[in-house]
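Multiple structures follow.
None of the figures in this text is laboratory data; all of them are computed from the coordinates on show. Keep in mind the model is a prediction, meaning the values are calculated, not measured. Cβ atoms are built from the backbone, for glycine too; each structure is taken alone.
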Structure I
Amino acid sequence: MSHQAPSPVWSPTQWASNGEVRLGYDRLTPEDTSGEPLLLVTGLGVARHWWPTGLARALTARGFAVARYDQRDVGESTHLPPTAGSGPIAALLRKRGDAYTAEDMADDAVAVLDALGWDSAHLFGQSLGGAVAQRIALRHPGRVRTLTSVSAVPGDSAGPATLRHIRLRTLARLARLGRSRTPEGHVESGVALARLLHSPTHPFDEQAIRAVLAAAPDPGFRDAHSQSRQIGAQWSGPGIERIAVPTLVLHGLDDPLVKPSAGRAVAARIPGARFVPLPGVGHDLPEPVWDDVARQVRRLADG
């Protein structure tokens, strides 16, 4: 994702609960009660503060009320106890997760919707968040108005079926990113991650990224095994062919982590889904595409 300097346009952190898991969330302010609810679903191992405020504003300008939350095991949400996971590639190949299921993660999002007082919402998920959003649409179809899946693998894939869509060299580099217990170390890891995933045809704004990461309570690099627990969470529900909500699939054609074949596969398997390629875009959403992305989501919502 692309980033910009922090701005006091997000509400103070609020909390939702799914059993013993506490989930931090906030929403773009001022709260426009006339906007259609839209929930941003974050990607692998990163906190909600990675979402660009400019993208959220572009969505708000198109008539949406935007909220975002930290997935379990990252940011201000509950971090699970350490496990013996050896890395994200090994976690993908295991037949069961180390700590929780993909269904648990889908239920987390619904707990956030409940806390927001939203009976249903448009979902916008990127990377792992796109797969989670697909699973929410399968497990809780009545809570989902539309689904936008960005740079994501099919939500029902596992093991080798997932790995064929992943650039393993990038995933291995991601797993080796240095982690630190200091705030300064978190920032350095975040900058390295952003540099690894950024869109090659757009400028890399390191200063803005550092400002966002420095302002985040926890940008998502505290637990070396959290990525493995998230990526290893197993889905045992139906296939994505059963998704029945209007669906938009976006994918950067220069994505260095998830191959565009993943987005095409998602769109081909979900009935009526529309695939929109993003030329020059990596595994983030740089500022020049924000307005177009918001326009595409508005078109989806309007049916």
Structure II
Amino acid sequence: MRLRLDLGYDGSAFSGWARQPGLRTVQGELESALATVLRGRDGVPDPPTLTVAGRTDAGVHAAHQVAHVDLSPAQWASLVGPRRGGHLAALTPEVALARRLNGLAGGAGDVVVRAVTRAPEGFDARFSAIWRRYEYRIADEAAERDPRRRNHTLWHSGVLDGEAMDAASRALTGLHDFAAFCKPRPGSTTIRTLLDYSWSRSDEGVLIGHVRADAFCHSMVRSLVGAAIAVGLGRIDADRVQEVRARAERSNDVAVVPAKGLTLAEIAYPADEELAARAAQTRARREPATSAGGASPAN
């Protein structure tokens, strides 16, 4: 039984998505909660691991993250069987599991499982996705600075030229080698399709960058933002950004901005009947994940 988990989290107190010994991570909290839910069930093996649509780095947030988990027949039976009592007995197993996970993993209030559903045939949280969209928030001196959003917004000194940032960012879209904006990983491809990249100001004057691609390589989003900030400060122009991309190697013109302004906003999947084909297509052109947690961090 494959289950899909739709969730969100505030990444401020997490050392990223992927479980790491001795560190608090989103995957670690959720898998620990799963272990507790399944503990003590006769014949139930060790709890499985989660596979995620896109691993996030320390301090990065998620408004909408997607993961999947595979349960054995014994594990599923433990959720639907007679041992499930109390107020959870009247709920479907999926809703009951979401509530149990929130009660265990969401105690600090910084991770919420919004829904648990039975995944359609062929669904893979990582490989079936057709695109991911991130948002990055910057409050320069032209913006209102909301202290309630201080852990989700980069406060930047001076005033940035948002129109120049937008123009330079839009010119980067398309199928390219984004090695200049990625931390190198042996054997990994840095060729991506950047579908959209734009900047605009909110009603409060906050600059919000929207970045959407079929997939991202390690540190790509925060490096793209760093390049946009350099344009906004007048240090480089749009032509220079395209030159850096074309060279396909790391440049001093591209800085990796802090994680706290970045949020994974949305993940899209094809129609159910296309999920398996999409997963097979993606696997064919991507190397295997470096861990069970999912794709390499994109931020």
Problem set entry | Of the structures I, II, the one that 1.07 was derived from, the read-out being Cα Rg over 2.2 N^0.38 Å | II
Exercise. For which of I, II does semi-axes √(5λ) of the Cα gyration tensor in Å, for residues 169-216 alone, calculated from the coordinates, equal 18, 17, 5?
Worked result: I
Exercise. For which of the structures I, II does the calculation of FRET efficiency 1/(1 + (r/R0)^6) of positions 49 and 225 (r between Cβ atoms, R0 = 25 Å, to 0.05) return 0.75?
Worked result: I
Exercise. Which of I, II yields 0.50 for FRET efficiency 1/(1 + (r/R0)^6) of positions 65 and 185 (r between Cβ atoms, R0 = 35 Å, to 0.05), as computed?
Worked result: I
Seminar exercise, completed: Computing Cα Rg over 2.2 N^0.38 Å, for residues 9-104 alone for each of I, II, the value 1.26 comes from structure I
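Upon calculation of helix-only ellipticity at 222 nm (-39500 (n - 2.57) for each DSSP H run of 4 or more, over all residues; to 500) from the atomic coordinates, which of the structures I, II produces -10500? Intermediate values should be presented prior to the final figure.
Working: I: -10500; II: -8000.
This value belongs to structure I.
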